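Dropping the structures in below, format is structure tokens.
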Structure 1
Amino acid sequence: MAGDVQAIWLTGLLALVTTLLLMPLATPLAWWLARSPSRVKSAVEAVVAMPLVLPPTVLGFYLLVILNPDSFFGGLWVRVTGEALTFSFAGLVIASMIYSLPFMVQPLHSAFRAVPESVMEAAATLGASPRDRFFNVGIPLARRGFLTGAVLTFAHTVGEFGVVLMMGGNIPGETRVLSIAIYEHVETLNYDAAHSLALGLLCFAFLSLWLVYRFAGERVEVIRG
């Protein structure tokens with residue numbers, strides 16, 4: 001029981017940290033994707049959306065290869081922090097940010113695209129710089145996109161399994177999140193514990209989606225995966 005409570009706390013912390021770190025990174029990217037005429041935009045959109053179609057174990061495997069202590073990035077992290085990224089909470093955060101990236105970018109992208117061009121042009125004629133238009137016009141008008149992105153990113157991170165299993169394994173207090181705990185209970189035939197955790201996640205998923213559809217309005221664009 002104590003282990004499950006610890007897994008719940010760790011899962012919530014992972015989802016919160018992932019959401020808070022992704023939002024400032026995804027916002028300018030979504031704005032650029034919504035407003036830029038660049039020819040490479042479609043390629044960037046494809047890269048951002050890849051976690052929607054890529055098997056989680058594939059993404060987790062390559063993150064394991066790229067971030068292990070013998071790699072350039074993993075070795076650099078070890079030299080700076082003294083700890084390995086693989087099978088650690090920090091590694092889970094990085095993996096979760098990459099895996100949940102489209103769940104933050106796509107709602108923001110849709111919200112920024114919905115900002116009327118006439119409003120942006122009016123702001124420009126009044127002397128607003130591109131930076132001012134971004135912060136004072138684009139972001140306020142896209143607030144529903146921020147709500148949608150935050151809720152979907154948080155909920156998606158809570159439900160991760162394949163990526164966190166590949167990248168973090170099953171270390172109590174460090175990488176044992178809810179989805180791993182459920183899998184472990186099923187493996188040991190402890191169906192009562194698995195049912196309790198699974199039912200909790202089911203209710204959480206429903207409440208998350210209800211929050212999105214209730215408060216983000218009817219113009220929420222469904223992410224297709």
Structure 2
Amino acid sequence: MAKDDRISMSVIRRLPRYYRFLYDLKENGVVRISSKELSQRMGLTASQIRQDLNCFGGFGQQGYGYIVEQLYNEIGRILGLNVLTPAILLGAGNMGRAIANHMNFEERGFKLVAILDSSPNVIGQRIRGMDVLPIEKIGEVCRDHNVEVAILCIPKEAAPPLVEQLISLNVRGFWNFSHYDISHNHPGVLVENVHLGDSLMTLSYKLNVDRKNNGSLNSST
């Protein structure tokens with residue numbers, strides 16, 4: 001249990017990474033690991049790891065380290081992965097289809113219950129073993145499955161009325177690929193924005209800095 005509800009987002013965003021590394025350790029038969037050994041694998045300091053985990057009570061013993069499987073399970077519980085939250089996906093285009101087919105929702109705490117779209121070209125198609133439903137069924141689906149999360153793989157301009165409707169249907173969280181600023185227009189709604197373009201530009205920045213540091217930057221006009 002967290003000691004403080006105001007744990008920083010930087011700590012929370014590191015939890016899935018701990019979870020992934022611990023899974024690999026567990027699968028490779030590692031029974032226990034020290035914060036120093038874990039830090040070397042993850043590229044963090046041992047002090048940072050101890051501080052992060054202490055936010056949730058701490059799980060290691062001084063001089064003994066962490067029991068890998070126990071810590072893996074505890075972090076999974078903290079992340080809420082032991083409860084499957086009903087979710088729907090809006091938008092069955094290329095991105096929506098890829099996410100539906102390749103994301104293991106169940107291992108990440110969610111159960112995808114429906115995929116919806118407005119295009120007659122995709123309605124009725126089978127994706128992830130389910131028929132794509134018309135967007136008009138959004139209310140029925142949300143009520144029947146007590147949907148709490150919506151995954152938005154739709155154009156930015158299509159998002160505002162759908163977000164309004166979803167909030168009125170008691171949807172509490174959004175995994176947002178639409179670039180629509182939900183948090184600004186609906187303060188208090190839980191949103192995780194995914195901007196693939198921003199990530200690519202961040203990589204561009206890192207490359208640019210690396211070129212400068214290595215004296216290989218070619219200026220252009």
Structure 3
Amino acid sequence: MTEDEIEDVVQAVFRCSATVARELAPIFSARKLVAKQVLASQGAPSKMCWIVINGAIRVDAFGVNGQIQQLSHYGPGEFFGAYPTETQHRAEIIAATRSLLLGTETVRLANAVDRNVELATGMARLLARQLDRILDQMVIRSTYSAAGRVYAELLALAQTSQAIAPPPRITSLALAANTTRETASRAIGVLVRRGIISRDEEKLVIHSARMIEELIC
């Protein structure tokens with residue numbers, strides 16, 4: 001990414017002025033991830049903050065018996081990592097698809113926010129938006145059917161795009177939706193048979209997001 005592109009992202013995410021974005025941008029650097037690449041391991045020191053530019057990031061926790069539970073996921077424009085102080089990763093951070101991130105050290109970002117009221121306001125808004133999204137995820141897991149949760153996770157992965165590349169694995173969708181692989185497979189099979197989606201080895205294409213939304217219940 002160019003310096004101008006990084007400045008544009010910072011300004012959009014923190015909703016700050018161009019001047020403030022120009023001052024903050026140098027502390028960030030871009031990082032590319034391939035699908036399934038581990039960004040951070042559960043239990044490791046957490047000293048970085050990240051902004052998702054493209055792709056999708058999964059947060060998986062390993063239980064005492066080795067079972068995997070997807071806790072959350074992040075898409076374009078979302079922020080995650082250690083903030084406002086360094087800590088320890090509570091879960092595995094993994095790229096669900098090819099992804100592009102902006103990263104910075106926690107200490108450097110926290111110091112910048114402490115010095116600038118405009119950045120502090122932007123950070124508060126950003127974290128408030130993400131808290132609202134997490135509450136939405138909790139409602140989905142508590143009130144939707146298993147198939148409905150699979151469909152909701154599929155749309156969340158797609159964001160505003162019609163294609164997901166590489167295509168999500170059924171096992172990953174099942175974990176994200178807190179259901180079995182068999183249930184997720186049946187749910188995706190319904191979409192394929194009805195022509196709502198198509199998939200091959202390279203990508204999954206959503207032909208009608210509206211029809212998927214109608215199936216979420």
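Values in this text are rule-based calculations from the coordinates and carry no lab data. Small disclaimer: the values here were computed from a predicted structure and weren't measured. Cβ atoms are built from the backbone, for glycine too; each structure is taken alone.
Taking volume of the Cα convex hull per residue in Å³, for residues 20-99 alone as the criterion, the highest value among 1, 2, 3 goes to 2. Suppose distance in nm of label points 7 Å out along Cα→Cβ at positions 12 and 188 works out to 2.3; of 1, 2, 3, which structure was it derived from? Among 1, 2, 3, the structure yielding 2.3 for distance in nm of label points 7 Å out along Cα→Cβ at positions 12 and 188 is 1. Given a computed value of 29 for relative contact order in percent (Cα under 8 Å, 6 or more apart), which structure among 1, 2, 3 does it belong to? Source structure: 1.
Can you say which of 1, 2, 3 returns -0.34, -0.52, -1.21 when log10 I(q)/I(0) by the Debye sum over Cα atoms at q = 0.08, 0.10, 0.17 Å⁻¹ is computed? Working shown, then result.
Details: 1: -0.34, -0.52, -1.21; 2: -0.41, -0.62, -1.18; 3: -0.31, -0.48, -1.22.
Source structure for this number: 1.
Set 1, 2, 3, criterion distance in nm of label points 7 Å out along Cα→Cβ at positions 44 and 132: the highest-scoring structure is 2.
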